[in-house]
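Participant: What follows is a set of structures to go through.
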Structure 1
Amino acid sequence: MESTPLAARAEPTLGRALRYVWRVPILLSLVVIAIPLGGAVALLPAGPGDGKREPLAQRIVRHWSRWMLRGAFGFRIVSLGEQTQQPVLFVANHVSWMDIQLLHTQRAACFVAKAEIARWPLVGWLAARAGTIFLRRGNPASLSAVIGVMGARLRGGRAVAVFPEGGIEHEHTGITKVRTFHARVFQCALDAQVPIQPVALTYRRNGCAWNGATFRHGEGFLGNFLRLLGEPPLQAEVHFLTPLSTPAEHGRRALADAARAAIAACLSQRA
């Protein structure tokens, strides 16, 4: 089953109004909490720590992200598969702006995101505090600089996450469709000699894949944010797939295609 546009376009109801009454105070509380937590994350060491325990800064980001998705948006978060604990490049399909927070509930990775996100209310500020690497799309110099920063973070023991599709499609795109991965961002894993782990993200309602989490045609960030805030509870799934090794003979194009194929196969099975 590809999509459920009619269900996604349901008109506001009493249930939606009641969800706003319940969730908005929770969201505002989390915003207030985020201010001191964001400052703490910016000041605390974000590196690999002693190799046994998750650094405090990363733990703060992970727990706050879980509180936001579960408390304010009513998501049920399900993690499947085993994530690589060592320095790793996570590559995931891109469904919604919430993908970053969803992955952060599992691991406080350094994300690569479009520069516009830095200007989004709250989300942009929190992303910057969590170590997001901002990319000016269409700017080759910016991409080269970002790849350099990604490599440095990986060599420093951090996990880095990227959406190699390069953007989000609108809701008419099929749920199982994964666009071509840009191969150049895989170079940092080759240079740092760390594994690449594909991650499949999917949002579900009533047991079926649901594409309403992404942007509707003409919908901006604020409109999408408010719509999702009033939606009935969703199940958000994070599928950690088999990591790809990065021997020198494997080029970045082959790695990009292998990662995309693994994610597409997982989404097809969950459709």
Structure 2
Amino acid sequence: MTAIRHALPIKREDDFAQWYQEVVSAADMAEESGVRGCMVIKPWGFGIWERMQALMDRRIKAAGVQNAYFPLFIPLANFVREAAHVEGFAKEMAVVTHHRLIADGKGGLIPDPEAKLEEPLIVRPTSETIIGDAMSRWIQSWRDLPLLLNQWANVVRWEMRTRMFLRTSEFLWQEGHTAHETRDDAMAETLRALEMYRAFAEEDAAIPVIVGEKPANERFPGAEATFSIEAMMQDGKALQAGTSHYLGTSFAEAANIRFQDHEGAQQC
């Protein structure tokens, strides 16, 4: 009897992690870029992303959420004022300190000591603090609420252990940020977004997921509650596939987001 021939050099049951990497490579979806944790997404891989983005964007806009774009570089001061948020991301932040390079006299380049920034800039790990700044300017009255925004962007988190598409230092994503008059409205939107992720995963991507609330030690830094959809991988491990967070008023207070309520009083 002819032996079974495998398209890949590694079988899934022998080494799931390495098999996964081989699938990504053989499918011509992505390749290493030369920078640890950053990948080149090739046309086959990016085509999948474009399809996912189109389907998700349709769901986002159907809920009355508008797309916007916010800067890649965020002043360090924005994070300093939100201590809990900083503590959660501090070890993963990429920091820009200079704006120019000069020759080192040995054929290489070094940061120009004369080009040091007055304030370090953080390469966006997530956008709560920079969007909070904008909301503090845009929200004045209850008539401005709810404010429903979404951003399609890339983010950078200096991951220690990386794997293409699952955990990378730079990755593509969408992030929705909303402001509401009441806690009930904010929580309803949090759960609506969670249901949107579940519907996309199960109805569009055909991936069954488990929906629930994260324990306190796994919450998004600074959040009062974090909800997620979790997918089960074939090696028996759960993969966080989407999250929705109720932030309470901590970010609003840090960003000084205030509005005049129906009675004329100032609320946060």
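Participant: Work out the source of 3.8 here, i.e. which of 1, 2 gives that when distance in nm of label points 7 Å out along Cα→Cβ at positions 53 and 253 is computed.
Facilitator: Details: 1: 4.8; 2: 3.8.
It must be structure 2, since only it matches.
Participant: Still on this structure, I have one more. Kindly point out which one of 1, 2 the value -8500 was derived from, the read-out being helix-only ellipticity at 222 nm (-39500 (n - 2.57) for each DSSP H run of 4 or more, over all residues; to 500).
Facilitator: Here the read-out was taken from 2.
Participant: Can you spot which of 1, 2 the value 11, 42, 36, 10, 1 was calculated from, given it is P(r) over Cα pairs in 10 Å bins from 0, in percent, for residues 21-164 alone?
Facilitator: Answer by label: 1.
Participant: For relative contact order in percent (Cα under 8 Å, 6 or more apart), which structure out of 1, 2 has the highest calculated value?
Facilitator: Comparing 1, 2, the top value of relative contact order in percent (Cα under 8 Å, 6 or more apart) belongs to 1.
Participant: Name the one structure among 1, 2 that volume of the Cα convex hull per residue in Å³ of 174 was derived from.
Facilitator: 2
Participant: Oh, and also: Once FRET efficiency 1/(1 + (r/R0)^6) of positions 101 and 229 (r between Cβ atoms, R0 = 25 Å, to 0.05) is calculated for all of 1, 2, which comes out largest?
Facilitator: 1
Any read-out appearing in this document is the output of simple, stated calculations on the displayed coordinates, not a laboratory observation. This is a predicted model, so every value here is computed, not measured. Cβ atoms are built from the backbone, for glycine too; each structure is taken alone.
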